[in-house]
Structure P
Amino acid sequence: MTRFDFKAIGTSWRIDISQDIPIPEQSALLGRVMRRIDVFDKDYSRFRADSLVTKISQEAGTYRLPDDAKPMMDIYRDLYLRTGGLVTPLIGNLISDAGYDAEYSLVQKKTLEAPPRWDEAIWYSAPDLEVKKPVMLDFGAAGKGYLIDIVGGVLEKSGIAEYCIDAGGDILRRGGGEIRIGLENPEDTSQAIGVCLLGSGSICGSAGTRRKWADFTHIINPKTLQSPKEILAVWTNAESALVADALATCLFFVSPRRILDGYDFEYAILRSDMSLERSAGFPGEFFIKP
């Protein structure tokens, strides 16, 4: 067994690998992982002054996006259409103005404005992104999950077939058997509210209580300009972390029925009255009654 623990993109990472890797090879592998994370962060982070996203926020024009952009842009476009614009990468200015900015001030800076419509602000045809007017993109709804998938790809290219990646509670696992994963109580993060049995696949969770200030959380409705209050937490299980992460945010805004015909996933939704809605195939149990 080999294990890596480190911090990156503002969260804690743990990678467990089923095989014993010699120390010199461990260092080289971790180096490849960290370099790949840094490349992704420099491309897509709105918190970095040197990122591509920051440049896009300052100047209109046509940008050639990185080769890895298409899966993430495609899922954002699809969910944007399915949710009527409630899931959008154009929400960066709104979230920043609400206080979740590069300085992490958690202080609202000015009167909030709804983000622009997709076709009003950008036009995307891989690999080109036409920015019609400067706009702050935010990939927080799906970016971490996608990066987890990418790190998994780094491991697999290094000959590693069985592993588990945990980035701030969002998990991707490849290999045989099942592992038990505690599902965090959003109202008391020192406790588990349930247990998930994860085989090969991903489980991601989203809860407003993790980043909360004033009357906001990191999840903001781009139409009401308010954070949802009726849902405490969402967990989603899918084959990839990109899909699981994106849908965990999506379900704060729309019913699962709106997206069931496009994605293969399981879900559990914990509401503010502690009632639980879950799909029949969600691979876990909760310590509360539905």
Structure Q
Amino acid sequence: MGMLPIAALTLAAVLQHAGTYVVEFEQRLAGIVSEETYVQTSEAGSRAQPVRTELRSDLLLVRPVGAHDWVQFRDVFEVDGRAVRDRAERLTQLFLAPTPSARAQIERLLEESARYNLGDIARNVNTPLFALKVLEPANQPRFRFRVTRDRAPRPFASADGIPGAFRASTEVWVVEYEEKWVPTLIRTTEHKDLPIRGRFWIEPESGRVLMSELVADNRSIHAVIDVSYQSEPLLGLLVPIEMRESYDGRRTRSHTKAVASYGRFRQFGVSVTEEFLIRR
């Protein structure tokens, strides 16, 4: 049987396609490493001088032994043009030192990935694939979805002032989501719920995600993370090419912007731990 015409597709069918796509996408991307160039600019108040940093990292999708979830790990190897001196020791601790549980291992990976974040807003969700968790079949019931006519990405004044890379065709569905279950996927540093909402730009027949938007709000912060995807011919799949972020501290009047770009995608046939040992 062939696929339904686009006009005959339902939201439930599109979400099913997207869920299947995300599961397969994560499995395929787990054997791929990309290089990330990540520029962050932050200011603590209206009179403060902005602080800027540029990171270069390898980005890997890993799933520790015993874990059900994938986590994207940012292996920072250069900060503002200088090599990270304790990188080998940190990687040894992350991948070879014993941990009490898979959850503890994931938390260590997330903490390390966020090590060089600027600003006064603690965060470990600033990786390009985090928003795709919303579309995973196990997580979809947590959210309310609806098709929206609001197709344009938000005006996003980035740290470099350059418009985003995303372009959408007329055949893309824009699907809004809003988190309804607790506990939420994101928790604050005080272990309180932080519901998320946003949009996905989805090819309805294939379920492929062309862009994701994630918005997190409470009395203290307003955060937006946009990610654009593009076809990578050598790999035969869509990959993140750009991530743009904005974080506003409502109480502290802080503001942080960031732009990450991705390239040098390469495929490995070994696990992350094995690859680390080989590179050593």
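Determine which structure produced the value -8500 for helix-only ellipticity at 222 nm (-39500 (n - 2.57) for each DSSP H run of 4 or more, over all residues; to 500), calculated from the coordinates; the candidates are P, Q. Answer by label: P.
Given 0.15 as the derived value for FRET efficiency 1/(1 + (r/R0)^6) of positions 131 and 267 (r between Cβ atoms, R0 = 25 Å, to 0.05), which of the supplied structures P, Q does it correspond to? Intermediate results must be reported in sequence, preceding the final value.
Numbers: P: 0.15; Q: 0.60.
Answer for the origin of the read-out: P.
Can you say which of P, Q returns 0.85 when FRET efficiency 1/(1 + (r/R0)^6) of positions 35 and 219 (r between Cβ atoms, R0 = 41 Å, to 0.05) is computed? It traces back to P. Work out which structure the value 17 belongs to, where relative contact order in percent (Cα under 8 Å, 6 or more apart) was derived from one of P, Q. Structure P accounts for this read-out. In this comparison of P, Q, the computed figure 0.90 for FRET efficiency 1/(1 + (r/R0)^6) of positions 27 and 243 (r between Cβ atoms, R0 = 30 Å, to 0.05) is attributed to Q.
None of the figures in this text is laboratory data; all of them are computed from the coordinates on show. Quick caveat, the model's predicted, so the values are computed rather than measured. Cβ atoms are built from the backbone, for glycine too; each structure is taken alone.
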